[in-house]
Structure 1
Amino acid sequence: MNPREIQDNLELAETLLAQWLRFRQFYYKGISPEPITPDDETQFLEATSGIAQNIRKLGQRIDDKKFPFRKEEISSQLKGAISISHFRAMPENDQKVYYREWHKSLVYLSRTVGALKFQNEGYRPVEKLAKGRKRGGKGMPAGVLIAIVVLVLLGGGAALAMFLGLIG
């Protein structure tokens, strides 16, 4: 990603994170005894629509293997939340499970925002080719190279000593 794409994706991810936190307020209202107004339900539908749009946009822009922000799980949670009243109608156990899943998604979204902020500040990840090797590297790790050089020198020294008759 170029710096402009990173900045755009960061802004989108931060917006999505703020929307996801707002979604929790609707959940809390649904499980509270507070009355639910038609205006609350309208705001809820607008918020879920905005989250769905932004989750789709972000999913198209970034690789979910590098940034696993749980887009399928968030989409599934949105589909399962029909209204604020729906939260109230859920059995208490289901409410707890729903909140636990919401929280997992929050953690993953926060990680994605953090990674994008890190990249926005100039960090560029190095792609790994195989365990212990990095793209653009000079071959084997320094420790292995030193060990080989030491063994070759010791072996060469022993062979030279035998050739000169110093060793039996």
Structure 2
Amino acid sequence: MKHHLNIMITALRITMFAASVIAIVNLIVAISLAFFEDASLTKNYFDSDFITKTNHNSLWLSLVFLTLYSSLLLYAVFGLAKFYNCLIKIKKGHLFYHTQGLEFKKAGAAIILFAKFKYVLFCVMGIIAYYDISVLFKRIPELLSVYMIGKLVLLLSHLAEKGEFIKKENELTI
């Protein structure tokens, strides 16, 4: 059990670090776009995410996208931090505690909101700036996988609440 918890904790640390780095890089790119106003930089940065069918790249749209995506990534990091704290407490031996269900619920909700908003953000950017309808279909597997992870964390919140209730009843019975 502890081995699996250690793997999950390590994976969460790596994920939170990577998301933070990506958010910072996006903000740096947004700042450089604002100062240099280089259209080729915008095109090069977004070519990996969108099929470029036109040169309708708007600087302000790119800035808004990068800022919103960075904010969304930081929101996901704070949601994952709640999940991380729950796992640390479980590792320390506190299998059920008073606020565990609520913390799992907040983490699950953050993951689900991140999945939905990221999908919408990429679809809007792809359709408006690049006239790329295929982004609606390319992003579905990512949306569903992250969404299902969020639903599993919500399931954990329900189990934690039930476990906490059973623990209280057991303590009162003895």
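Throughout, read-outs are computed from the coordinates displayed, never taken from laboratory work. All figures in this text were calculated on a predicted structure; none of them were measured in a lab. Cβ atoms are built from the backbone, for glycine too; each structure is taken alone.
Details
- Here Kirkwood radius over Cα pairs in Å, for residues 25-72 alone was derived from just one of the structures 1, 2, and that gives 12.6; the source is 1.
- At a computed -24500 (helix-only ellipticity at 222 nm (-39500 (n - 2.57) for each DSSP H run of 4 or more, over all residues; to 500)), which of 1, 2: 1
- The greatest value of mean count of other Cβ atoms within 10 Å over residues 1-8 among structures 1, 2 is that of 1.
- Top of 1, 2 by distance in nm of label points 7 Å out along Cα→Cβ at positions 33 and 65, largest first: 1
- Across the set 1, 2, FRET efficiency 1/(1 + (r/R0)^6) of positions 9 and 153 (r between Cβ atoms, R0 = 25 Å, to 0.05) reaches its highest value in structure 2.
- Answer label among 1, 2 for the case where Cα Rg over 2.2 N^0.38 Å, calculated from the coordinates, equals 1.29: 2
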